[in-house]
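Structures are listed in the sections that come next.
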Structure I
Amino acid sequence: MANDRIHLKTGEEIGGRAGATIALTPSTDKRRVSLPVPPDWVIPIIFIPGVMGSHLRMSRKRQAELERNDNRAWRPDEKIDSLSRRGDSPKRRQLNFDPDETEVDRYEITEDAGRFDLMGEATANSDKRHRNVPDGLPDIGLLMSAPLPAAAEQWKAKRGRHEATAAQKARWRGWSEVMFESYGTAIKLMEARMNDLLAPTGEVSLAWKMPQSIPVLDVDPGEWGGAGKPLTEDEIRRVGNCWYPVYAMGYNWLQSNGVSAGKLARRVDEVIAMYQSNGRRCEKVIIVTHSMGGLVARAMLNPKYGNGIDKKILGIYHNVQPPVGAAAAYKRVRAGFEDAKGNLVAAIERAVIGKTGREVTAVFANAPGPLELLPSASYPRGWLRVQTSEYRQVMALPVASDEPLKTYVSELQLHKKLGTANPIAPVVMGDPLYDIYTRNSQSWWRLLNPDWVNPAEKKYNKSDPYAKAKQRIADAQDFHKDINDLYHPITYASYGADPSQRCFGAITYRVNATELSRFGDPLSWELVSEDGEGRIVVRAENNHTLQLRLEPPNDAGDQTVPSDASASRVRGTMVFRQTGYEHQNSYNDDKVLASLLYSIVKIANTAPWWVP
């Protein structure tokens, strides 16, 4: 009879082992309990957040210097703490966001519940810290709290034994080390839907046939901005006998994305090895990224950073990645973060990182990761512009022509051959590093104000802080060369191309003059002052003083990454061009979520081990 059997689910425990909790019943209860045998195959899904999307903690040394009661460096999910820092000085911001004195704020819990107390002091403190994943997190996918009756809970408590909750298991998987307010919807959706592909009968589950939200099965991907065939039941059945545990892996976004790629590659290796040691078949992972996390994932494909982990990646889904950088990074260093416009997450970023160029420079100039968001040499040239008061363009950098560089290189070779003095370098060459980022301090369009670079007066061995910062920019441009056009062969991607979500595809300064011929070439103007909010005063020819003001953003995108200049340059099997969302909150948009689920199933179908 149907009532003679109780069907329970098998879930995943901390440490990656399959498990289930069954409560003993009175001898009069004759019902049998059945548990499904876990599938052999496991394909972990690894979520990599964007810049500022990972929580950071500071060293004991830095905590003491800043006289903080705790070691929080960056936890945007904790809004009160974050907004309380909006009055921090540039010096304090530099010390708080020091890549050498920070690390990812990871959850701490034992993986051996048989030997160690799951509710010990370290775990209790960590649980309190990581409540951005709430204690009451309901059962999701493979993450289940033990369904014990009250008597059984009391019996275990007397013996100092506790079962891990769904929230603790999620935190152990890294969910709480990332900005859960922005990413929680997508992380929970992947865990729920990818671990409910098939019903016990082997048919496609109702979660896919009749979903309460985010329908994907048999839906034309054109509805989400893509172009291809709908997902079929056969494709779901093919990959259904497998577990897809979802992990979130934060990284220290202040450090170079190349460094982060190496660290995450090791963590991915550890996850695969863990499942293999548990007797499961686990060979590859699927990676899902947001924004700058896409640069980290692409760096993992380069053996220089990933150390061969590319062979263990089945495929990648990118969302709102800036493949060749974003002009907003330049704007923020010169004039601070944009107004939040009612967006709380953006308000926190602006309050903590900086609303002025002086505040942002104190952080970004000393942090390789954010500098890797600057437009690379592959970004469309001419993105830094000057217009007259009548909107006539009179300057655009980097210059479009390669001739100055070619001529200079040719002359260098000739002078070297003849043994004569080197020729004078041209004013501009067509490369952003030379044309813009590392100009001398009096070039009004240069990136860094030397007076803003090191307010904490941090000491560097035999190196000037300003020179050190310019070297970081050069290294950032080299990083982009290492990942230029480097994509996984199975890549899916989505990005925003919304005219109403305007962003800086180009940076335009408008000068308070209509006719500039009597003021000379803008490249000859010398900097007099800048206010860090978009206003620059220069001295032009004949000692005339001019004022330049930053123009508002004017390009389609997602308020951060311009679609035409950067986002659309992603390469993939299928790319979804979308509208209707802002950059940081993209994973709360239904079109993004649908394209995400579609892409993961498509990627899973490419695994070579499935039975045809």
Structure II
Amino acid sequence: MGFFIRFLPVRLSLFLGRRLGDLLYCFDLRHRSIAYANIKTALGHRLNCRQILRLTHDFYQCFGQNLIEIFFIPSLNKAYINKYVQWEGREFIEEAFSSGKGLILISVHAGSWELSNVICACLGFDFNLLVRDQRHPRLNELLNKYRRHWGCKIIQRQNQTRDLIKALKRNEAIGMTMDQGGKTGNLVTFFGREASMATGAIRLALKYGCPIIPAYYTRVKGPFIKTILRAPFRVKKSGDREKDIQDNLQELVQLFEKEIERFPQDYFWPYKIWKYGCHRKVLILSDGKAGHLRQSQALAKILSSALSGRGITSDVETQEVKFKNAWLAKGFRLTSCLSGKYQCQGCLRCLKAVLQKETYDFLTRVNPDIIISCGSSVAPVNYILSRQNLARSVVVMHPALSGTRRFDLVIIPGHDRPARKKNVLVTEGALNLMDKEYLKESASRIMPHLRRDGDKPQDVSDKRFIGLLIGGDSKEFRLRAQVLRQVSRKIKEVSQKVDADILVTTSRRSSKDLEAVAKEEFKDESRCRFLVIANENNIPDCLGGILGLSQVVVCSPESFSMISEAVSSKKYVFVFDQRGLRQKQRRYLDHFSREGYIYLCKVEDLAQRMEEVWAKKPSVRSPGDSVLIREAIERIL
């Protein structure tokens, strides 16, 4: 193949190289998506989606030509170099050699680096090239054969230290790359995020005083390439070796950042540049429902803890997904199943058509590593954005038409009866924030709002509390005001017998009738220390505060999320029964009752059951979902 390419005219060969790049762009979808996501992270602040897609295509065309040029190496001569190779800063080489300590030509994987390395070997000075073995032995053998053809000395990484030192002492040049540092590199800031960079050149320069010349290769047009050399980089020493390595490496990286910004199509983008960074960005997509947001926040908390266990910090950002109107939202959910794994990257026209401008603008700018959502309406947005950024996608609740196979992890409660799949985690309860720390903080926040007990100081350390969580209407279920009235009177009856105060909150789903009953029964009740009508004056962390202070909690039966939060607080939870519940609601209530997480009872039996439990004080049981979720998250990380 190499002989055939060398037989063709140079311009025709490179024309075929561009077509090869087109083919790779069309069919190498996995690496193309990595390249796109990396360009977006690095240059997305100044390029829109279409421009990033165009730049990705330009990179592949340049890369195709670079591959073809490898086969030119055996036929290179000075006439070819003089005709097609331009130099900027060539005089810096002689200046660097004048020190007599050798020279390190350092670069990143950009332009036709294999051809450029050989060109350096043809410039009349001894040139050593530090190489790593390729995955494919035959390719490795071919490249080294071509490199040696023009007198380039090969230094294998396994013998690098001794051979590199010898070369510098002979006042020879060494070619090295600093990007793709892998596990052994140092983390430095590269386009705003931590990336691993090789430290070998900096370590040699610090120890032996050799100058470093940064080199960048770019294609001008067709066969014309340009080698850009910068003034010798003199490492700075402070006496702290590790700090010197880090600071000098960071300064060098900034030099290459500027060159990459000038000639981005030449840089090799299709590898995971920021893989070894110690920071992750987490994006929560909210559908505007408080219960769904709390579940997403609970998952983000578990995720942050899992990342912290690996020494990785995280930032969590929340964005409410606002559609232009309800009809577009429904249409988007119906058609989102047509979105493809790779086809949507760089397009996003569907999101632009259905989302409000401020939402769309934010989502196209952000570069998350992990995306979390809860609810079927935002699941398609999660999928499209995760493919756009190659982020991990985690969905809470069944994603409906989007299907479960598209996401890295789907967390679904058991009462939804999901299909058992590798990426599906079935939980007993709904995700929530109710741990000891959250409950304690929430309780302290609502303390100032508690009604004082006469002139007594505000002290609840020895107080007993009964919490009442009033939900509201849901699909096919209507919480009746008469039932709530009976429940309220039962609670007041128990509070008198056990000397407990009462904490009450409604929800945004509570009807006017339910709110009227709550006011009528508790507004002037001496034992009611806290009454919140959510639709009139909702207090932040109200639910968590009530759960934190109460020893016994009474819940209406329709809200799986609210009952799960109560159960996770590890308090005695009573759920009063009422007819009209859907089959799915009945399933989770029966399951929680069988497992001993709740006491499910008729309204008329509520007071008796509460008194029995208060007297006997049985052990409290709660689901162990958080442990399972953490294990599942560890797997996808």
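Bear in mind these aren't lab numbers, they're just calculated from the coordinates by the rules spelled out. What you are looking at is a predicted structure, and each value in this text was computed from that prediction instead of being measured. Cβ atoms are built from the backbone, for glycine too; each structure is taken alone.
Here is how the numbers come out for the structure above:
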item: Cα Rg over 2.2 N^0.38 Å - structure with the largest value, from I, II; result: II
item: Highest-scoring label, criterion being relative contact order in percent (Cα under 8 Å, 6 or more apart), among I, II; result: I
item: Which of I, II yields 1.07 [Rg/Rh (Cα atoms, Kirkwood Rh), for residues 304-383 alone, calculated]; result: I
item: At a computed 3.4 (distance in nm of label points 7 Å out along Cα→Cβ at positions 440 and 472), which of I, II; result: II
item: Highest-scoring label, criterion being distance in nm of label points 7 Å out along Cα→Cβ at positions 488 and 504, among I, II; result: I
item: Origin of the value -8500, where helix-only ellipticity at 222 nm (-39500 (n - 2.57) for each DSSP H run of 4 or more, over all residues; to 500) was derived from one of I, II; result: I
item: Answer label among I, II for the case where semi-axes √(5λ) of the Cα gyration tensor in Å, for residues 48-407 alone, calculated from the coordinates, equals 39, 29, 19; result: I
